[in-house]
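Where a number appears in this text, it was derived from the coordinates with a stated rule and is not lab data. All of these numbers come straight from a predicted model, not from anything done at the bench. Cβ atoms are built from the backbone, for glycine too; each structure is taken alone.
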Structure 1
Amino acid sequence: MIVTEADLSDFLGRACSWPETVRDVRIALAPEGVVVSGTYYKIIGIPFHMLWVVSVSKGKITAQVDRLKAGFLSLSFLKRYFLQAVAGVSSLVELRDETLVFDVEALLRDSGLPLRTNLSAIRCDYGSLTVECGEVTGGEAAD
């Protein structure tokens, strides 16, 4: 399956609600991963930029923040706090160490699509994300 930046932006727009202080969120896909940028408004607008490295583990999509910046400042020291906030948005997202784990099948079920995916790999490229699924055997997803 190939997911475009527009597909991912649309999905995140429906699945997540950004706080009022976060605006102009944009999603870009590059070989390094998923780039999320926008502006955090408190007294003034502060641009932020995150690079998420995505992979598949045990049939679920995992995401780790590789870079977290606001303006010119690296905010790596806030990574754990940020990940806890993201994981708290949905019961279908789990935080393990410093990695977010997305149960795609549960997300699909919640959207009314009871599908088995048997995710095997995920690759990012400029403008698209390729999600690969393995063979399903015996009615169960293979590991």
Structure 2
Amino acid sequence: MKECFKCKVSKPLSEFYKHSQMKDGYLNKCIECSKNDVNKHRLENLEKIRQYDRERAKNPERIANTVEITRAWRQEDKRRNKAHQKVAYAMKKGVLIKMPCVRCGNEKSLAHHEDYDKPLDVMWLCQPCHKQRHKELREAF
């Protein structure tokens, strides 16, 4: 057990991040308080953090890593990339019209495929709702 210096609650060590420079090997702030501090800092400095992320994305190692991840993603299920290409072509030709997110109404939406064998059968979801949908699908299986 260890007491978080921020919330003053005693919690098991599993509720603290490991930290090699601390005497007991764990950070003095619990995971929950650490996450709250990080989220607060991000909200207060959003533009500065976004600029840092944009600059970091230009790093040659990160670019190479992104290329490798994309290559692996395409090889994992070739139907997926073909479905994405068909959606892009259909949108370009006006056959498929981009719609707002079906869950929250956000205008910035992505085409989500429930079945890659039906490439033009898409559900329009914003990025957060799209991630949530994939999480739901993973939990279902």
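Summary table below
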quantity	calculated
Highest-scoring label, criterion being FRET efficiency 1/(1 + (r/R0)^6) of positions 18 and 130 (r between Cβ atoms, R0 = 35 Å, to 0.05), among 1, 2	1
Structure (1, 2) behind the derived value 0.35 of FRET efficiency 1/(1 + (r/R0)^6) of positions 2 and 114 (r between Cβ atoms, R0 = 41 Å, to 0.05)	2
Highest-scoring label, criterion being distance in nm of label points 7 Å out along Cα→Cβ at positions 26 and 66, among 1, 2	2
Which entry (1, 2) yields the derived value -0.29, -0.43, -0.80 for log10 I(q)/I(0) by the Debye sum over Cα atoms at q = 0.09, 0.11, 0.15 Å⁻¹	1
Entry that produces -5500 once helix-only ellipticity at 222 nm (-39500 (n - 2.57) for each DSSP H run of 4 or more, over all residues; to 500) is calculated, selected from 1, 2	1
At a computed 0.70 (FRET efficiency 1/(1 + (r/R0)^6) of positions 34 and 74 (r between Cβ atoms, R0 = 41 Å, to 0.05)), which of 1, 2	2
Label whose coordinates, when distance in nm of label points 7 Å out along Cα→Cβ at positions 42 and 58 is calculated, return 3.7 (choices 1, 2)	1
Entry that produces 0.65 once FRET efficiency 1/(1 + (r/R0)^6) of positions 10 and 98 (r between Cβ atoms, R0 = 30 Å, to 0.05) is calculated, selected from 1, 2	1
For 22, 12, 8 (semi-axes √(5λ) of the Cα gyration tensor in Å, for residues 50-105 alone, calculated) the corresponding structure among 1, 2	1
Which of 1, 2 leads on relative contact order in percent (Cα under 8 Å, 6 or more apart), largest value	1
